[in-house]
Structure 1
Amino acid sequence: MKDAMVKKLKDQLFVARSYYPSIAKLPAQDKLSRELKQNIQELEHMLSESSTDADLPPQSGFW
């Protein structure tokens with residue numbers, strides 16, 4: 001598949017978005033919440049420019 005990694009990353013983004021509101025409410029998890037939000041934003045940006053695995057930036061650190 002030419003888009004297997006893109007699909008996997010989109011699935012991970014879906015999961016991260018679903019957990020974020022719950023984590024953001026926990027004061028003890030402030031650092032995790034900030035990091036998760038930043039990673040979500042970076043992944044959204046990367047996936048907005050990618051439709052196949054070849055479009056993904058090399059060594060982007062998400063896999």
Structure 2
Amino acid sequence: MNATKQIGTLEDRKMVDTNGLQAMLSSGRKTAVEIGTAAQARVQVGRRVLWNVGKIQKYLDAISE
């Protein structure tokens with residue numbers, strides 16, 4: 001299997017994997033997955049789990065003061 005190519009920065013992407021979500025949120029895996037799940041941003045493609053960055057940003061804007 002070929003490795004996934006990383007193109008662009010995290011800000012340019014519409015979808016990120018769990019490691020990218022951790023980097024974007026500056027948090028651990030558990031917290032990143034909790035935030036992504038609360039934002040209903042989880043997308044599963046086969047065995048791969050991706051997170052919708054737009055939904056996560058909207059969720060964070062909504063819960064922030």
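Every number in this text was worked out from the coordinates using simple rules, so none of it is lab data. Owing to the predicted nature of the structure, the values given are computational and were not obtained by experimental measurement. Cβ atoms are built from the backbone, for glycine too; each structure is taken alone.
Miscellaneous remarks
- Structure responsible for -0.33, with log10 I(q)/I(0) by the Debye sum over Cα atoms at q = 0.12 Å⁻¹ calculated and labels 1, 2 on offer: 1
- At a computed -13000 (helix-only ellipticity at 222 nm (-39500 (n - 2.57) for each DSSP H run of 4 or more, over all residues; to 500)), which of 1, 2: 2
- If mean count of other Cβ atoms within 10 Å over residues 19-26 is computed and equals 15.6, the structure in 1, 2: 2
- For 2.9 (distance in nm of label points 7 Å out along Cα→Cβ at positions 3 and 27, calculated) the corresponding structure among 1, 2: 2
- Highest-scoring label, criterion being relative contact order in percent (Cα under 8 Å, 6 or more apart), among 1, 2: 1
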